[in-house]
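Here, each number is a calculation from the coordinates, and none is a lab measurement. Please read all numbers here as calculations on a predicted model, not as lab measurements. Cβ atoms are built from the backbone, for glycine too; each structure is taken alone.
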Structure 1
């Protein structure tokens, strides 16, 4: 067990767990697969469908796997996930409220703001975590 986790590990573990649970809860609201099919708001706020729920579940599993793999994997996850969610947030703001990314992932303004926050926290957590260092032995005479 680790006594201290990096910010990236906290991010990977926390967001991994939350997104996995949110993805499962999302199926209680909409399990429709379509383009975008039946869309419903989780807690009346965040638009989801079956595809969106699967993205949350996959993201959550990746986050938990990165957390389990350690500091280096968590840092890679935080920076990569943050960058991807930044693109998703910008894309969502460009297409507008009530539209769908790639024609099947519904987003609304609340989703876009949340994606932007997830991106910013991920990038910050990754940047605040030291990159893995490699130790090489010097040549001996």
Structure 2
């Protein structure tokens, strides 16, 4: 039907004439209550955002000469973060003479990877960036 006929029919029913596909020949239109359609769309989007889980990146900083109790405490924090569904960035800073012994830092990182393997996995393996040794862990 012509656009004028569609418009008069829509007004007679108290509805709107909405162009669905403007680039086809002939253009496709639909008679509908546009305000109700927009309301339903917004409601669906709001519901989708409600179910969405935003992944945050937490950061834990270690030293290559970390004591056992401190290590266990930080390891427990790391497990808690991963179990809540967050990614964890583990960084290790080398200062002064520690920079000559990066193997100690890598050993601590490997120990973390081994102990966290039940709940998480390595997303980015340990890599040296300046004075930092950085890795990223993610939940399984």
Winner on FRET efficiency 1/(1 + (r/R0)^6) of positions 28 and 132 (r between Cβ atoms, R0 = 35 Å, to 0.05) once structures 1, 2 are ranked, highest first:
1
-14000 is what came out when helix-only ellipticity at 222 nm (-39500 (n - 2.57) for each DSSP H run of 4 or more, over all residues; to 500) was calculated for one structure; which of 1, 2 is it?
2
Thinking of 1, 2, which structure, once mean count of other Cβ atoms within 10 Å over residues 20-27 is computed, gives back 8.6?
2
Comparing Rg/Rh (Cα atoms, Kirkwood Rh) across 1, 2, which structure shows the greatest value?
2
Among the shown structures 1, 2, from which was the value 20.4 of mean count of other Cβ atoms within 10 Å over residues 4-11 calculated?
1
Re distance in nm of label points 7 Å out along Cα→Cβ at positions 76 and 116: value 3.1 computed from one entry in 1, 2; matching entry is structure 1
Quick check: 28 is what I get for relative contact order in percent (Cα under 8 Å, 6 or more apart), calculated from one of 1, 2. Which structure matches?
1
Kirkwood radius over Cα pairs in Å, for residues 12-67 alone: greatest across 1, 2 for structure 2
